[in-house]
Structure P
Amino acid sequence: MQLFVRSYAHPAHNLAADELLLELAERGEIGPVLRFWESPSYFVTLGYTNRAATEANLENCARENVPILRRVSGGGTVLQGPGSWNYAVVAPIPGAPNLDIEGTNRFVMERNRDLLRELCGQNVEIRGHTDLAIDGRKFSGNAQRRKARFFLFHGTILLDFDLPLVAKFLGKPAKEPDYRGGRTHGEFIRNLPVSRADLETAFARAWGANEIFGRELDLDELVAQKYALDSWNLRF
């Protein structure tokens, strides 16, 4: 697996990069890739079927120029920005086409849980469908997108994120896991006390990413045709 460490200045390009890596792998132009990135600015990213009007605080986002974008994977709405570290795994579907969505979730989430338990020395648990939590407080949300042969599995890990901003820019989620128990954003989420360097080393080792991804991605067309358009970002 190749390692691609690249954060783009504009939020749309960061989302487009994950999608393009999946498309290139599906077409046979690249092999499996592990990507790390972190947005230098805040933005809201909606899951594939989420509604902006219910998931985001539209007034606060507009007033403070926080973009609202839609990603190609499912899952919940997330506030991205400094302190929210991201990974993306693009890899062949194990046993394709036999391993289903839930099986792929387990394949990735169990590996990530185990590497984080070893790294931080705490009882990291898989909660809900694809959350990672310690003592019932979430620090990582994850989602999946599948093609015929390859999957994209990506997620966030809160490291030193400004947690009160989540309640400022996000609304109450339309769907929430049972373990949340009606808690507010501030009561439900937490940061993970590990360094970026240690986190990236642990992920690269666990996923066998020991080659550098040297290809430059041309993202402008995908951004212009999808991620820059309200017809995509605000379609629900």
Structure Q
Amino acid sequence: MHPYTFFALVERDLDLQNPMDPGALDVLATACGVGADTRVLDVGAGKAALLRRWAVLHGARGTGLEVNPAFVAQARERARRDGVHELVTMIEGPADAFAPDPAGYDVVACLGAPFALGGFDAAVRWMRAALRPGGRLVVGDRYLARPFEHVPADADAEIAELPGLSGVHERLAGLGLSVTAMIGSSRSDWDRYVSAWWTAAHDWAEANPGHPERAELLAGIAEGRDRYLRWERDHVGWAAWVARPEV
């Protein structure tokens, strides 16, 4: 199954496509000083949950970069539904193909999608170049919440190399940024996020008993669920950090 199709399917019921409570977006808005004059760039914007919420509540104007056509279509539809389609612009395509205005944005955000810009460090450098003086950078990603005594055999190299919380702060400091706020996700946030995947996948499988990719999808979901219950839930955390260039 094509990755775009897979993620559109499993994230069917998710508006905010990260293991976060939607209220965390309001905490982030406060930490970033979001208001009617704020210009926002959101990398890997998905269905534009952040941009739409900030536009509705604060009148902020935002641009979202998203590679999945299904999510772009849903983002535009929901922006119209929310009455903020004139404030939220979605651009379809790879994030690294977009040329942002240098130092043109008050907030540059990337929640859960640093991979779209080549990984955490490369993403932060790219984002910082688009940040105006005095602006705020928001990055959300996984971290190692509890060290492994033995790295599981089914953990990929990226998981094995995740930094702890202090390691994330050190990486940001090494890139010339000071963390000014952090919003961590709870286990309940993770449970709600992965459960949405499991439910959507099984609903689709029931509705498509003869689909040629049905067995493969269910096997992948079962494998991911087993991995989550055995070790991911205990060892992998997720957080969003607000940072600003050091002065």
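If helix-only ellipticity at 222 nm (-39500 (n - 2.57) for each DSSP H run of 4 or more, over all residues; to 500) comes out at -8500 when worked out from the coordinates, which of P, Q was used? Derived from P, not from the others.
When FRET efficiency 1/(1 + (r/R0)^6) of positions 44 and 92 (r between Cβ atoms, R0 = 30 Å, to 0.05) is worked out for each of P, Q, structure Q gives the greatest result.
Match the computed value 14.4 of mean count of other Cβ atoms within 10 Å over residues 100-107 to one of the structures P, Q, and report its label.
Working: P: 14.4; Q: 17.1.
Here the read-out was taken from P.
Computing relative contact order in percent (Cα under 8 Å, 6 or more apart) for each of P, Q, which one ends up highest?
Details: P: 27; Q: 23.
Result for relative contact order in percent (Cα under 8 Å, 6 or more apart) over P, Q: largest is P.
With respect to mean count of other Cβ atoms within 10 Å over residues 76-83, the largest value across structures P, Q is given by P.
For which of the structures P, Q does the calculation of FRET efficiency 1/(1 + (r/R0)^6) of positions 28 and 132 (r between Cβ atoms, R0 = 35 Å, to 0.05) return 1.00?
Values: P: 0.65; Q: 1.00.
Going through each structure in turn, the value belongs to Q.
Could you figure out which one of P, Q the value 7, 34, 39, 18, 1 for P(r) over Cα pairs in 10 Å bins from 0, in percent was computed from? Label of the originating structure: P.
Kindly point out which one of P, Q the value 1.1 was derived from, the read-out being distance in nm of label points 7 Å out along Cα→Cβ at positions 52 and 196. Show your work: numbers first, answer last.
Values: P: 2.8; Q: 1.1.
Only one of P, Q returns 1.1 for distance in nm of label points 7 Å out along Cα→Cβ at positions 52 and 196, namely Q.
Where a number appears in this text, it was derived from the coordinates with a stated rule and is not lab data. This is a predicted model, so every value here is computed, not measured. Cβ atoms are built from the backbone, for glycine too; each structure is taken alone.
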